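No lab work stands behind these numbers, since they all come straight from the coordinates. These numbers come from a predicted model, not from an experiment. Cβ atoms are built from the backbone, for glycine too; each structure is taken alone.
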Structure I
Amino acid sequence: MKSISIPLKLINLQDDGFHLLVEVVVFKEKHFAVLDTGASRSVFDKSLIEQHLSETLNVSDEISAATLFTTTTTIQATIPEIKIGPLKIKNYETVAFDLQSVSETYQQFGHPPIISILGGDILMKHRAVINYDKMILRLYK
């Protein structure tokens, strides 16, 4: 199994501690995702998904992803390709939440906006190792 290294960006959210960001490419656009080892699965911002996949959405009132964020409506969709460094994930079945308030909070502190929370499903599948000393996320293909 081949490992790949992806640079991480450490940001300080003042009294809320530190968060790790990783660059992802979704719909051929570069964005930042929060690396969240406590999230059971990865989620994407609802407006990004609606903008690119409006014809193929499945709206549900069930909460099917456990993260730091709560919502009453989730959207399910399939993202054709997610790139995390050289790793390509094809046809990713995602759940979308409204991450706008989280993204705005990041921007208020001078950090880039975020469009995703990278959670345990992707991290576990690709045997993620976080090296805080070198600020690198190691994933296995």
Structure II
Amino acid sequence: MYERMIDKSVQPEISDIERHIGLNGCRYLQFLEDALMKRYNIQREIRFPFGNTYGWGYKYSHKTKHLCYLFFEKDAITVTLQIGDKEVPLLNQMLPTFSSKTQSLWEHRYLCGENGGWVHVRILSEDDLDDAIKLIEIRKKPRIIQNE
């Protein structure tokens, strides 16, 4: 249902990505990128990481700090990020502010380190998007955001 762009031999063009992720995916992608640009000095690269099943996506970094990956899916996007052991206490403190979906994703994360792990948040609603941004902010404290 949420098939990814897994043909490694063909790097997708922007138009291919937009067609694949659909209108809602494009809207959520734009909102996420706007939010990241307000918080960080964003660098975006198109990548095909982690073997053949994750497919094409964007890697977002702030200076040399990797923030997250965003994978292109049919009519959706998924934000994938790692919360390290040092970040877990802040995440645990903030966990009650996350949706039940994101709390479950954290509970069933792919473990990495003693308590950290990888989380994959499929963005299908504004709540999912808000949670993904909060997770990124746990990963890297944002700069002060000026009033808009």
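When percent of Cα pairs over 21 Å apart, for residues 7-86 alone is compared over structures I, II, which one is greatest?
Answer by largest value of percent of Cα pairs over 21 Å apart, for residues 7-86 alone: I.
Match the computed value 0.6 of distance in nm of label points 7 Å out along Cα→Cβ at positions 31 and 103 to one of the structures I, II, and report its label. All intermediate terms of the calculation are to be shown ahead of the outcome.
On the way: I: 0.6; II: 2.2.
Of the structures listed, the value fits I.
For helix-only ellipticity at 222 nm (-39500 (n - 2.57) for each DSSP H run of 4 or more, over all residues; to 500), the calculated result is -4500, so let me know which of I, II that is. Don't skip to the end; give the middle numbers.
Working: I: -4500; II: -12000.
Going through each structure in turn, the value belongs to I.
For relative contact order in percent (Cα under 8 Å, 6 or more apart), the calculated result is 33, so let me know which of I, II that is. Working shown, then result.
On the way: I: 33; II: 25.
The structure behind it is I.
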